[in-house]
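So, here come the structures, one by one.
Where a number appears in this text, it was derived from the coordinates with a stated rule and is not lab data. Since we're looking at a predicted model, the values are computed, not measured. Cβ atoms are built from the backbone, for glycine too; each structure is taken alone.
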Structure P
Amino acid sequence: MPTTQLREISAASRLEHVRYAIRDLACVADEVTRQGHKILPLNIGDPITFDFETPAHLIEAVHQAMHEGKNGYAPSSGVKEALDAIRGEAARKGITSIQDVFVTSGVSETVDICLAALLNPGDNLLTPCPDYPLYSAVLAKLGINLNTYYLNEDDGWQPDLDDLKKKITPRTRGIVLINPNNPTGSVCTRQMLEQIAELARQHNLVIFSDEIYDKLIMDDDPHVATAAVGPDVPVITFGGLSKNYLAPGWRIGWGIASGDASVIKPYLEGVNKLLRARLCANHPEQYAIRPALEGPQDHLPEVKRKLRSRRDLTMKWCTETPRVRCVAPRGAFYAYPSIDIPEGDDVFVAELIRQKHVMVVHGSGFGQRPLTQHFRIVFLPDEKTLTRAYNAIGDFLRERYH
């Protein structure tokens, strides 16, 4: 018999800072579900959970690729026809100085690889506040301290340029933009993008422009690509099939690297080293990229019609409900109301699940200015479901904060 006593094996200490508010609430929801209640989910941005369907021609393309034996490893950067289609899409977005294109297992992997290839211990990266929690989770995994800049709620959630300027340090390596934004639904103006590109130019920064929702602008305003307004600036533009093309489970994302070739080339060598090290993205699903980007776009008008209707219903509820105020979202499928309550929004959200069985995400899980409370709504469900959820939240507000 062994005489040495095995000891508890601890997780890495840097993981103490890894948070993912959107899914961390699942334990509270599980507790409610075990009691026999049905949850109204306004927390996960998965269109397929609701009344949206992946376009049939994309499913057929993947099915055909599987039957044709495209089931082995793919090239590390992606299959040629997919890369060519992404380059064509980049050109349509006005991106002219393309230096590289690569396919990843969702934009989550694009972010992970691109940040890991750039940041050294002691460096920092400017991320928006509020932001999508993936960015802070990846930075925590890399052991990089957060350096957040505020979005200005009083200016339609545009980046607070003065705060952004103040946060740049000698160790700042880049700026993250999420446009359209998750969680606020805001869309950056061209003027704002031009000013941020100029900041990156002055301070030799890489811009990571997350444009995964770029075709889901509800009021038909044009979406402006960051790389289009700063062709010389190093920009990695993130895109994918998950949101615009309603295929989040396929985990197909991509990066488009642009800017002055002599400036960005050494960094891209590091990106490609990591792409090779993880072998490849899902192979057969890559054959949906060309039909998605070059084929019929018939699903988009109907998707945007539904989102407009559900956004308008959401805004009507926010306007009519005491203690709630909301900037109207312009893109994606999120609203980010502020709430005037005497306790933390994390408590509000947990108790809302327990008492009314409606699941939203607390604003503190995305980051927010001190002394403010928010919650994020995913308005993907149909109008009947949303009305039921909003009635329940309204009742909860009246009962708890009368």
Structure Q
Amino acid sequence: MELVKDYIISHSNATFREPNGTLKYPYLVPAGPYDQCWDWDSVFTGVALLDLGSAPYLAGSMKNFFEQTDANGQVAICVDPSTTSPSCSSDPADNPQVKTHAKPLLIQGALIAAEFMDDFEQFREYRVQMEAQLNYWESERKDPSTGLYTWHDQMESGADNLPLSPCPTSRSVDCWDEDVNGNSLATADLVTYLYREHLAYASFLSSWGEEGGEEQKKHVEMAWVIASSLGGKLWCEESWSYKAWNTTSQQYILNDVYVMGVPLFGGSGLVEFERAEKLRERLFREDMLGEYGIRSTSSNDKAYNNYDLITPYSNWQGPVWVTVNAMIAYGLNEQGFHDEAMEIARRVLSALAKDLRETGEWHEDFDAENGSGISASGFFSWNTLGYRLMDDLENMRNPFALSLSSFVEKRTERV
């Protein structure tokens, strides 16, 4: 839609920031109420705007995160030019740091920037930080009984109040119990991101002259092991979808949410065709796919709503979010479900266009029932995927594809 493209072209630099304070490199911000450099916002916005000059800002964002990664591989979900302990919140009054770890998307974000710029050497100095981040998830977040990895809390996943957890974070003082809730949520999106992180790091090793070396082999093998854990524990054949698992209660979490479709973003090395076909069927049922895209939470869920929320949580209990629809659309397209991918894109772009016609700007989420923008007026971020999503799908391009995924696809005997 030309309206969406024209808006992105005229406002693309609204997310670009030059080096400032503790941030040594250019970086990206979501705009609207968010002026920090956030983990997944930076990756998706950076990829969306590559043809409009975002590459150095995507690369710089990833470098800023690597710069603030400690020896144990820990780094916050956002970095702020004013301090090395940022307040990861849209509320300026919310000063205490939310102790949530960055999503494992930073290495793949760096790889995409490096490939676009044809400059892999710029990231060699951050090899130690990349390894530390991968080791952090192995040493601190891996459940020994299942081999699955865990979010510390729901908000850490980026889907703040998704109903997979009865208590989103320690911000909810009335329900949070660290011993019960902390590091207990194992989900398919985290598996997908980690699978891609290991492949991305293996690709960096190739670019640094270590093709076929033991270190590269180790990380390709890790990607395969992670793929196996997804199919072995989180797939539910009865519902044709991926479910979450609570490692404390040792029980499945049965809510139907968009996360069921995120493994498609990992490609056929992560999800074999038969399961992709079942996911397509499940995602296209009317409780998940609405007129304006895939809902964040099934309309059959008792928590389903499209309320205007941003403090203390953004609303993931029903509204449509562009980023997850794009991940699923790219994944379906790679599996051969082109018409379905295009249909998702058309519906999401209709929400983006509707918001512009109604308000002259964008919001971070959209009412799944009427397509109106809901929260965080002025939000830009991954909504910019509207610039390229349709063209990419039509021309069978996936700007998020990782070059070593074909190696893993050969390992077909997954659980």
Structure R
Amino acid sequence: MNEYWYDAEGQLCAVQSTRYGNGTIIQYVYDSEGARIAKGTLSSAPGAYSTCAPPSASGATLSSSAGLALTNRYLVDLGGEQVTEFSEGGSETWQHSNIWVGSRLTATLDRSGLHFELADPLGTKREQVNVSGVVENRWTSLPFGNDLNNPPSYSAPDATEHHFTGKERDAESGNDYFEARYYSSAMGRFTTPDWSAKTDPVPYAVFGDPQSLNLYAYVRNNPLVRLDPDGHGCNGWGCLQQAQTEAEKRLNMTEAQQKAQQQSQNSPLTDKSGNVVQGANGKPALIPNGFDVNAVVQSGKATGELRGVAPMVGAKATSEDLANFGRGGKWDLQRLSGNFDPRYIDSATILIGMYAASSHITRNQILDIENFVARGSTYAKGTVMDSTYTHLPVRNVTNTDIGMRLIQSGAYVP
């Protein structure tokens, strides 16, 4: 039997289980985005009708607060998956590091060496092998993840506590940590109802499927062919098309969350025939989803028309538009999210070339402008610089030419 305490945001913050005969209470610590980053023991239970006291910070280190003694600390990736675990108490000691590929746990490195996790199609760990391919451990379980390894197959240590669909199983409660909430394989359901950042009476529900109306249900009660990636979703057969499922999720996000997700995804730039445009590095030029390339080209076209009628007005419009390509501008693909994103290095300068050709700026004129703006810029060691435009890498010049040819040849039509 478990007893739970929740914080003001509805997150599970402490648990006391009969698994511990001494009545130990475990408290969980989360970061500002809700990812679990530590756990520890409490000297006493939170008071009646109260939540867990948050840990205090001393410099960059969490310290004891209200009797909290940290036992484990985690480093997590952007998706909240545990990458590295440290044990606390006296000194911080590295325990293991997990290697994730495509959101799947692939291997774990600990003090005894490297271990590979062999999983079933849903991502549940079934075997652990060493670098020589020798089986070190094997696990069985029932469809909802319960009865894990009963009876045990091997006695070798478990390199990491991630099991059912790759989620972390807590020894203190037997629950699986699914990021958004906790799952009990013994009950085959989540311990709390589903929730969303946006107020919604039935979050993530698909009203054509009554199974989705149960806010505690795990993958609409069909764990044989479905999995839940984050505590909210249902991926797999019978969950409708993945695109529709993602659309349902977006409806339950705040505007800030939608914008962040949109900017983290991209698609290749294509010409009017649907051909993928290659950048100077020979790879597809990527455009963040939601970014309107046509609006940039149309703006250049309008500016070119102004220049033909009133050169001074056209020149003013051109300077205003070109400022949008500057650092942090609304057309600066490399910094739309505020931080530099190397995925858009090629597409950013291709877009400049497309704008220039649309507004009838000559090649020399646009490269002169780019060269002037780039003065004082620093580049990675080994970057090959252009012999004429000495502040620009050859890669930038080539990409600008690619963008101009797209417009001038008629290959791209907005």
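Data overview
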{"read-out": "Identity of the structure behind 1.22 (criterion: Cα Rg over 2.2 N^0.38 Å, for residues 175-358 alone, calculated), options P, Q, R", "value": "P"}
{"read-out": "Given 4.4 for distance in nm of label points 7 Å out along Cα→Cβ at positions 31 and 319, calculated: source structure among P, Q, R", "value": "R"}
{"read-out": "Percent of Cα pairs over 35 Å apart - structure with the largest value, from P, Q, R", "value": "R"}
{"read-out": "Label whose coordinates, when relative contact order in percent (Cα under 8 Å, 6 or more apart) is calculated, return 25 (choices P, Q, R)", "value": "P"}
